[in-house]
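Student: Okay, got some structures for you below.
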Structure 1
Amino acid sequence: MKPFDLKQSLVCYCDFDGCLHDDAVFWHPKYGIYVGTPGRTLFEWMPILENLFEPYPEVKIVLSTSWVRMRDFRFAKGQLSPSLQARVIGATFHNREMRKDEFDQMSRGQQVLADVERRRPKSWFAIDNDSAGWPDHLRDQLVLTQDRFGLSELRVQQEIQSILDTCFQI
């Protein structure tokens, strides 16, 4: 794999629940992780993200999902398709660098912003269904999804495409 330079990349902070699939995700000791909404499946909208990112190999992904905190980074990354896994450069939660209880007290916006300060990417945006903790001056970098529609909503796809077009215009 080719090394990447964050100064030449666009980083997408990507949540899972409410983005790549319905937000009603549960865990059962017998059945594992599942979507509680009838007719919905885990990662059903992942192909939409693959298609949006496909023309832009410079887009990298930082996992901003609670799946990393609840399970671990390797497990969360492994849920993605191979093409998206290849883009993943880390997660907002690092169990060797931060305490779980402190991280859990932060809003999603604070978690993402702390990671932005640590990585210092040239450009970034977030896809999330949680708008808590986002400063007003950075709201344009949040693509806010709806719990039940995530990436399946045309408005969300158009917002992401607009960000990609703006960052990679010639």
Structure 2
Amino acid sequence: MDGFSATEFHKRSDFKGPCVIIGYTTKAFKFGAFNPEGYRSTDDYYDTFDAFLFYWAENDEQPIILPKVGGSGAALFDYARGGPQFGADGLLIGPPLAPVMGGFAGPDTNSGIGDLRQAKSRLGLSYAKRPDGRESLFGDESKAVIDEVLVFCSPQIASLY
């Protein structure tokens, strides 16, 4: 267990290559995402068609994949004070709690660090809606409490796609 702060997330994943993220909510829902660009705490976004979200429907062994839609633009956001973010609203795990750009942060540089136990999702603009028509990765709920987040990063992941 490495903790749930965005700082820990970036300490362990920045500059490690593409990442697969798998999460479990407190309601035993299993979901994930693929970031082909990796993380670097740039406070910027990346364009790509190769990123995607996924989840497991009840009793399914294979995940359901939700591809990037609406062009390649702003597929991934890489905020140093936030966790993984896919599109502006497709999936945010540990969103930053304070503005990340364009202002004086004050004397406490740890303020506003995202908590990876919190997640939210709105599908349809950046990533495809679920096949059942639901507009959140989490089904009927736009927010979820995360029980566990696993992040697997490796330059070799790029050779698999």
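Please treat every number below as a calculation from the coordinates, not as lab data. Remember, predicted model here, so these are calculated numbers, not experimental data. Cβ atoms are built from the backbone, for glycine too; each structure is taken alone.
Student: A value of -8500 was derived for helix-only ellipticity at 222 nm (-39500 (n - 2.57) for each DSSP H run of 4 or more, over all residues; to 500); which structure in 1, 2 was it taken from? If you can, show how the numbers build up before the last one.
Tutor: Working: 1: -8500; 2: -1500.
The value was obtained from structure 1.
Student: Further, regarding this structure: Compare Rg/Rh (Cα atoms, Kirkwood Rh), for residues 91-146 alone across structures 1, 2 and report the one with the greatest value. Before the final figure, lay out the partial values.
Tutor: Values: 1: 0.96; 2: 1.13.
Across 1, 2, Rg/Rh (Cα atoms, Kirkwood Rh), for residues 91-146 alone peaks for 2.
Student: A value of 6.4 was derived for mean projected area of the Cα convex hull in nm², for residues 43-130 alone; which structure in 1, 2 was it taken from? Numbers along the way, then the final one.
Tutor: On the way: 1: 5.9; 2: 6.4.
Derived from the structure labelled 2.
Student: Thinking of 1, 2, which structure, once distance in nm of label points 7 Å out along Cα→Cβ at positions 123 and 139 is computed, gives back 1.3? List each step's numbers first, then the result.
Tutor: On the way: 1: 2.3; 2: 1.3.
Going through each structure in turn, the value belongs to 2.
Student: On to the next question. Out of 1, 2, choose the structure whose coordinates give relative contact order in percent (Cα under 8 Å, 6 or more apart) equal to 32 when calculated.
Tutor: Working: 1: 32; 2: 26.
Answer for the origin of the read-out: 1.
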